[in-house]
Structure I
Amino acid sequence: MSKILISDIEVLLTVDSQNKVLKEQSIVIEDDRISAIGSANKIAQQYRDQNFDKTISGKHRLAMPGMVDAHLHLSEQLGRGLFPDQLSTRPWVFNWAKPLYAAVDPEAEHIGTLLAGIEMIKTGTTCCLDMGTQNDVGKSVKSIEEAGFRCVTGRHAADVIPAQLPPHWTQKMVDHHFFPNYQVALEELGRCVREHNNSADGRVRVWVNIEGKEPCSPELHAGSRALAEELGVGTTYHIASSIEEAQVCKEKYGVWPVGRLKEIDALGPNLVLAHVVAIQDEEIGYLANAETKVVFCPGTSLKIAKGATKIGQYPEMINAGVTLALGCDGPAASGSLNQMQQMYLMAGLFKDCRMDPFQIPAELALRLVTIEGAKALLWDNDIGSIEVGKKADIVLFNLNTPDWVPYQNPIQTLVYSATPGSVDTVLIDGKLLMENRKILHLDEQEIYKAAREQADRVIERSGLQPGTTPIHTEAYD
């Protein structure tokens, strides 16, 4: 059994049910779990005769639970800065993202996953919900295991090819993205769960993930949740991601997207819906009654003009009892995997657009990237807060940095002032992965070099060309 002591922590943000903020604390970790939390003096006395494999000084440090990114695309990691920033959601997906994802081969996906791991760890994220791999799930699970972070992943799936293909789509790309029908898709998704769920000593889980929206049939939407329930896991997909999507759904079915999910009996407590920016009042009740979870991606909404500050009802979802979490989406969508940025945006966007300073206080913004994210991932019994018995996914911030000097309210300083540069030390599953901002288990420079090379290969294979690839689409209209 390994034992780690984090001693003399200046500030501890537990993010427990009472949001306790503790001073001068120490934490004892045995193997992968937190075995004791108490005042530094009490822990020193209680464990004075015991030897620790590692002692980490918490002096001038703030400890908090590792952040949970509840919606991202590991396959998108090599597309940073490639897409124009004059794209709305539908051309972003169908003209740009589809060719990019199809060009991500196993080698590129492996390097992209390692790169994503470095970015998340260095910005304080220890767990994520990945929308799904572009290649073999087993190989991606191995990449996630090597990268060191905690993850839910799956096999990205769709089954409805647009009647009129965008002019730059190839048959190879279509074959990559689409299963012949929902039955074949569900069979493969189920196989992935059965073979790879609870890998890496339980640190990597596999769900029944699909793309969602127009590329997925009603049978695949409803079937993914039913299959996930049968297998005891979750499912996630994109829905109501733009007003255009809602308008198309209204024209075809007479209801908006979430209402359509209710009609086909697709809602449930093991379902996580990404974006949900286009939603009507009564649909919030559908989500709350079904205990369906929602993930808001503020950075993506700003970059792709989704309209969250104009039509989004995320505060109303929270007030209705919907579990709401935050996500970065991906570097081509929001720009980064910096969950601290999403927390900051969430704390400020609705204060400003509604001219109401009581919207989304800092304490709530912190919960949305920790314990609420853990609830969305159906993992809150193990992660999301610092409590005895939970997994040791812990982030330490260096308080001797300009963004922390001085600080009064530590949560407000974390949300509004702190930068990822003050993330100093990270433990995941009781393993020390970063100390003094140095990644201990991966060769950063080698991965950066490989990522640049792989990105060039991916972009060349994708055929994407800024200035040439269309910025408008009629797919699925």
Structure II
Amino acid sequence: MRRIIVGAIIVVCWFLFTTFQPDLYFPRQVQVDMPQIKQRGRLIVATIYNTVDYFVYKGTPMGFQFEMLKDYAEYSGLELEIVVRDDVQEITKMLVEGQCDLIAMNMPVTSVYKQFLAFTTPLMSAKQVLVQRYDSLEKRLNINNIYDLDDKTVVVPRGSAYAQRLRNLSHETGMRIHVVEVPENEEQLIRMVATGEIDYTVSTDLLAQVNQKYFPILHTSLEISFPQNLAWAVRKNSQELLSSINRFMTVQRQTARLAILRNKYYQNQWANYMVNSDYFVLNTGMLSPYDDLIRKYSEELGWDWRLLAALIYQESNFNAQSRSHRGAVGLMQLLPATALLFGADTVTLQRPATNIAVGVKYLRWLDEKLKPLVAQKEERIKFVLAAYNIGIGHIFDALMLAKKYGKRMDRWADVREFLLNKRYPQYYNDSIVKFGQCWGDQTDRYVSEVLSAFMHYKNLTQNR
């Protein structure tokens, strides 16, 4: 009996330590702060996707967290790399172990999290609420007050503050609340309540009220917590990054930008229309009406279909009737002269299938021309994108200039410098330059924006 009691005590102690001391899960606190991030050249951010914070609608990345991150990237001069996960516990582990630098989501500022995370200035505050379905057309509820939770099962995201709040509530009231933690995020669980897969979950009142617009069957008014501050989080030893973000937050508040974004996404009158659109990616996985064509022709090119989609979005916003002032037409904005080289006339070029087919042939031709100089495929894609935008002649000039000045010809980071420099006489008058002056700024942005859209499309269509 004594052994059983001792064993039980050990189990209870283990449970208490792993539940209330999350830092024991993460013994490795890596040292990565602003100097290392700047040397790397990009900020790696982990976030979650939902209908408010980060999503794609008609090919355009949007969301409260996304726009805040874009603003911070511009403020700090850092490039963004966004990594999406559903699981809060996994996201937290990624941060502490150095797989990302910042958690950009509405993290509740709790004493448990503060043991191993450093929080930014709060973005906003919210209460935790129970999400349940009305039981009938008469709108009866199974849970009318907190004490009705006794002996009920509530499903919440794994590692979330909601699980801890429910356990504390059980302890405070003497109720037995069955808490089940799962990898799904809170919005996925809200939808599972609406469809009847589960009976109860917990969310912030902000996200719950947004989802109630899509699912009127939901009831989201029963509060189970006091208001809590919501913030971004960094590692405790990333104090320079924390200070930089807090200065940025101060600017956002002073310019009312934070309030504007909150109103745009949390009070969005068009939310129901957007979410029910065929091109709201989180629901349908569709970026455009032309996804099937893009998938088909991307195979011929050997590209991920979402990369080709990102190029097409950049060229035409998926508008097949688009026409530029230079006479470029269609989804891939091809000039008639280019189309003739690849077997299409002006009339057929306006058909979406023909336009994509010709554009892909042109991309393959560019790829073949650049392959002897840039062997690595992922790196060569940047050169191909640049050539598609400004013409391969200017890219060859930049390659020759890079070689002359002792830079690597197979690295876009080196060659882009000379594409940008071709605006200056010292460079465009060089005898090795065959195609004259050009302004490479737009092309440099084009490459970055296509690759950025590709990242977002991969994040938000990863399981489709």
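Values quoted throughout were computed directly from the atomic coordinates according to the rules given, and no laboratory measurement underlies them. Quick caveat: nothing in here was measured; it's all calculated off a predicted structure. Cβ atoms are built from the backbone, for glycine too; each structure is taken alone.
Taking mean count of other Cβ atoms within 10 Å over residues 240-247 as the criterion, the largest value within structures I, II is that of I. Each of I, II could give distance in nm of label points 7 Å out along Cα→Cβ at positions 88 and 400, but the derived value 5.3 comes from I.
One of I, II was used to calculate distance in nm of label points 7 Å out along Cα→Cβ at positions 296 and 336, giving 2.0; which? Label of the originating structure: I. Looking across I, II, the calculation of FRET efficiency 1/(1 + (r/R0)^6) of positions 216 and 368 (r between Cβ atoms, R0 = 25 Å, to 0.05) that yields 0.40 traces back to I. In terms of mean count of other Cβ atoms within 10 Å over residues 200-207, the structure with the greatest value among I, II is II. Where does the value -11000 come from, among I, II, when helix-only ellipticity at 222 nm (-39500 (n - 2.57) for each DSSP H run of 4 or more, over all residues; to 500) is the thing being computed? Answer by label: I. Assign the value 0.10, calculated as FRET efficiency 1/(1 + (r/R0)^6) of positions 64 and 432 (r between Cβ atoms, R0 = 35 Å, to 0.05), to the correct structure from I, II. Source structure for this number: II.
To test your reading of the models, identify which of I, II gives 22 for relative contact order in percent (Cα under 8 Å, 6 or more apart) when calculated. For relative contact order in percent (Cα under 8 Å, 6 or more apart), the value 22 is produced by structure I. So FRET efficiency 1/(1 + (r/R0)^6) of positions 184 and 376 (r between Cβ atoms, R0 = 35 Å, to 0.05), computed for just one structure, reads 0.40; which one of I, II is that? Of the structures listed, the value fits II. One of I, II was used to calculate percent of Cα pairs over 30 Å apart, giving 55; which? It traces back to II.
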